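Take a look at the structures below.
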Structure P
Amino acid sequence: MRVICSEDHRKHFPKGELFGGQLVRPFECPERWDFIMGRLKDRGFNTFEAPSPIDMTVVGQIHDAGYLTFLETSWPLWAAAGFEGEALPTVIPARRMQQREPDHIDGKLGYYCMAIETAITPGTWDAAKASAAIAQTGQKIISGGERSVFALCRPPGHHAASDLFGGYCFLNNAAIAAQGFLNDGAERVAILDVDFHHGNGTQDIFYRRNDVLFVSLHGQPQDAFPHFLGYADETGAGDGEGYNVNFPMAPGTPFAEWGAALEEGCRRIADYAPDALVISLGVDTYEKDPISFFKLTQEDFTTYGGRIAAMGLPTLFVMEGGYAVEEIGINTVNVLTGFENG
């Protein structure tokens with residue numbers, strides 16, 4: 001399996017994250033990438049490729065133009081305002097407040113954010129573009145006839161909506177890849193999100209569309225981030241009715257229950273008969289993940305990689321979350337080897 005990756009991810013490394021009322025070192029850190037790369041090499045993956053230049057035309061099909069301008073200009077505006085720390089939103093347009101974009105960067109940050117733990121740094125825009133380019137490059141390879149590709153994206157993307165950042169995400173890499181498949185001739189694309197956290201951004205982007213089926217397995221929003229999307233009764237709207245499928249699960253969910261949800265998700269994908277499959281690959285379902293509550297073991301990741309392979313679809317794996325840093329490489333590569341051997 002070819003691996004698309006870039007050292008440009010290191011340009012994004014906030015020094016702090018708001019967690020439990022404290023400013024802590026972010027869980028989404030550069031060494032996540034290092035552990036994955038190390039494990040890939042240990043397990044015999046040896047085809048590593050840099051991404052092609054990003055195609056912003058496709059990105060513009062997924063993300064709002066004003067939002068993209070914000071991402072590009074947010075750090076210069078922050079620095080010009082005289083702030084010395086990293087750019088963190090401090091106020092958001094909550095219920096009964098105006099939904100108008102302010103002129104001041106402090107207001108812009110709140111207008112475009114969905115979660116205030118995520119900081120913007122001098123290199124965030126470049127890193128986000130490189131991450132999206134990785135997903136795009138993997139998509140192009142599969143559209144050209146390959147069976148599978150691993151897009152080692154960082155920062156992740158599935159929490160980024162058309163005009164919102166947060167949850168460590170800025171550009172929605174999986175959504176951009178799905179749109180690329182459609183642009184290159186696919187009639188239908190499925191996205192299977194196996195990250196512990198609901199892919200609220202991906203759901204939002206495709207909620208009224210029927211050319212992309214979105215299936216998500218995640219911690220129930222009553223108890224887990226992002227809290228305000230991910231319920232089972234969110235099934236799509238308009239042309240998208242029936243093309244959004246959520247499987248929210250409770251704290252302590254073991255693999256037997258999670259695997260049953262995966263089986264039903266795979267059945268829904270098979271019925272949809274897509275031309276390509278995008279996997280939002282988060283491995284924070286692991287039993288030792290510090291900010292999640294499912295109970296999957298290392299062996300379970302190999303098992304479900306094989307189940308994904310059994311669908312027999314051209315498959316792009318797009319890296320999302322996973323915060324048990326020393327095990328992230330083991331769990332990620334177990335999915336990929338399970339797929340390859342499936």
Structure Q
Amino acid sequence: MLRSIEDNKANKPPDIGGQAVLDGVMMKSPDAIAIAVRKENGDIVVKREPYVSPSKRHPWMGKPIIRGAVNMGLMLKLGVGVLQDSADMSGVLADEKPSKFEAWLSKKLGKGADKVLMGFALVLALALSMGLFVFLPNIPTKALRGAGWSLFSVNLLSGLIRTAILIGYLYLTGLVPDMRKTFQYHGAEHKTVYAHEAKLPLTPANAQKFTTLHPRCGTSFLLITFILSILFYSVFDELVLAIFGYDMASNYLVRVLSRLALLPLMAGLGYEALKALAHANNPLTRALRWPGMQLQRLTTKPPTDEMLEVAIAAMNAALHGLPEGERTAEGYALLHKAAPEEAMAV
């Protein structure tokens with residue numbers, strides 16, 4: 001029996017993660033990151049870079065709970081990088097005239113200007129996220145406690161506000177035409193991952209058979225983490241009240257700072273829950289992951305076959321390396337629109 005379990009693990013395809021990017025898809029295998037982008041002329045360009053997991057360099061980073069916090073930080077950093085790479089690969093920004101600020105920054109910093117701008121964008125994105133999902137939902141807590149609400153009721157309402165903001169934000173984002181296209185590439189990523197996991201030949205026809213909803217999606221991770229936070233913060237607040245006699249809802253600043261300090265722990269718990277639910281298939285786990293799967297209907301849309309070609313090109317590059325053939329001046333693999341079968345080549 002043990003031998004059979006070991007054989008199953010050995011034969012199981014590695015988990016492949018991914019992300020929709022500008023006009024394309026990023027795929028991450030255990031040892032490489034590949035980005036494929038569809039250019040305006042229809043050609044596909046593919047970039048591949050080696051990847052070493054932090055847990056291989058530092059084994060303690062692969063421990064349960066810790067690995068979730070590490071993964072959250074890694075995906076934030078990686079996400080910004082691959083978005084910049086996809087913009088460069090697509091060439092959509094090449095013809096745009098830089099603003100006065102961008103021109104001034106480029107003059108002062110040279111090639112480092114792009115990194116500064118991306119860093120600035122990341123800081124703004126984090127500030128917006130903290131404002132929407134930490135600062136705003138906790139505003140009414142002190143008043144509610146003063147009105148006699150229990151800590152659990154306060155945390156439940158705060159969690160519901162946070163979840164409603166998330167759903168509203170994703171819905172409104174999906175109304176933007178460019179974001180809808182990105183959500184289609186997100187769907188292409190999921191369908192391609194499913195085809196890989198089913199060990200089918202990676203073709204658009206095979207990938208189209210699958211749903212765009214995947215249990216390991218980051219959208220599900222967000223919702224799971226939000227739900228867990230309601231339970232965790234309720235227990236945490238009750239313990240602080242019982243042990244120290246301090247009501248966490250009585251001081252807005254202290255409450256917000258405690259939530260920010262505990263964010264890595266919540267990310268770790270959410271990550272472990274996501275993995276457990278994604279790799280088990282029984283009535284209970286299907287019921288528990290159902291809300292997160294449904295939320296993905298806002299962040300994934302049915303892709304075209306052409307979008308699946310891009311996702312498949314990224315998957316093949318991540319797993320097997322860049323395809324043989326023509327290269328661009330930047331060193332990207334070039335797959336011409338006139339020969340889409342090249343995108344399927346290993």
Structure R
Amino acid sequence: MISLLSLSLDEIKDAVKDLGFKPFRGEQLYTALIKGIAVDKISTLSKDFITVINQKYNLTPLRLKTKLESQDGTIKFAGVLSDGNIIETVIMKYKYGYTVCVSTQVGCRMGCKFCASTRGGLVRDLDAGEILAQVIMANTIIGERVTNIVLMGCGEPLDNYANVVRFIKLANSSKGLNISIRHISLSTCGLVDKIKMLADEGLGINLTISLHAPNDEIRKTFMPIANRYTIKEILEACDYYFGKTGRRIYFEYTLSTLNDSLDNARELARLLKGRVCHVNVIRLNEATGALTASSTDKAKAFVKELNRSGISATLRRSLGADIEGACGQLKNRLEDEV
């Protein structure tokens with residue numbers, strides 16, 4: 001059963017009308033759900049109306065299961081979907097406000113060795129309303145609106161293309177959450193055809209590539225997608241995206257002992273030279289035990305070498321380490337406890 005939140009306001013009003021109710025009732029319902037009001041607490045709507053709508057659409061796509069708060073202000077929560085599957089979402093506090101990192105799938109089939117969310121493979125895609133419900137729950141938890149959304153949680157966003165694009169449009173809608181398109185970022189391991197499709201959507205969101213290696217040989221050792229798409233193909237897709245949107249491309253580079261040498265930094269710099277981009281370097285979170293993290297000194301030297309070579313790069317601080325902040329960690333533990 002599709003989540004009602006997967007529909008736009010106009011679609012909800014039409015759906016309510018088709019079920020024999022006045023369209024404004026649909027707007028009342030939508031407004032309440034967007035504000036995070038529980039269905040049984042919506043005083044403006046009759047129980048008969050709720051019952052009829054609930055027979056066709058899922059009005060409660062996500063229930064809070066547990067919440068953890070880090071010493072650095074990061075909040076991670078696990079939510080239970082209507083079918084019993086568990087997903088996780090992270091709220092990160094910055095000087096400018098709050099950013100919410102949402103999941104787009106239950107599990108993931110990309111198989112990256114550094115990511116805990118791939119354990120067990122892909123279970124299913126989330127619909128747009130299930131993704132939106134994470135943002136609404138985040139707003140409820142912190143008691144204010146998040147200002148930024150990143151699609152970097154569990155799952156590969158572009159592997160769930162249609163639902164993710166619909167979610168972005170819903171989140172951006174002035175009749176919904178009204179999140180600026182420039183405050184929405186999507187991270188992909190590099191699905192070349194979908195990157196080009198996203199460019200043609202004309203949305204102009206921030207695109208982040210999980211690169212993590214300066215060449216295909218290293219990348220293949222921990223990212224199976226590298227056997228399908230080469231770095232050259234990914235960079236060509238990034239150039240296409242930049243040409244269509246004018247948006248700077250971001251590259252994620254997680255440092256382990258496999259990819260942290262100064263020669264690796266120089267090779268990466270040669271790859272990216274001349275492109276309008278920024279590299280976010282972060283030390284590996286050893287969540288899966290499959291790889292070994294680089295030292296802080298090595299990470300700083302790597303960033304320094306990129307900067308010296310003319311590449312914009314920063315060492316990103318690691319948030320939420322004390323609350324199982326890496327993708328999939330909390331979900332996996334909760335499932336293990338069942």
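Quick notes on this one:
- Origin of the derived value 22, 16, 14 (semi-axes √(5λ) of the Cα gyration tensor in Å, for residues 148-259 alone; candidates P, Q, R): P
- Entry that produces 55, 46, 41 once Cα extents along the principal axes in Å is calculated, selected from P, Q, R: P
- When distance in nm of label points 7 Å out along Cα→Cβ at positions 284 and 308 is calculated for each of P, Q, R, the greatest value falls to Q.
- Parent structure of the calculated result 14.6, 45, given that Rg and Dmax of the Cα atoms in Å, for residues 28-75 alone is the read-out and P, Q, R the choices: R
The numbers here are math on the coordinates, done by the rules we state, and not lab data. These numbers come from a predicted model, not from an experiment. Cβ atoms are built from the backbone, for glycine too; each structure is taken alone.
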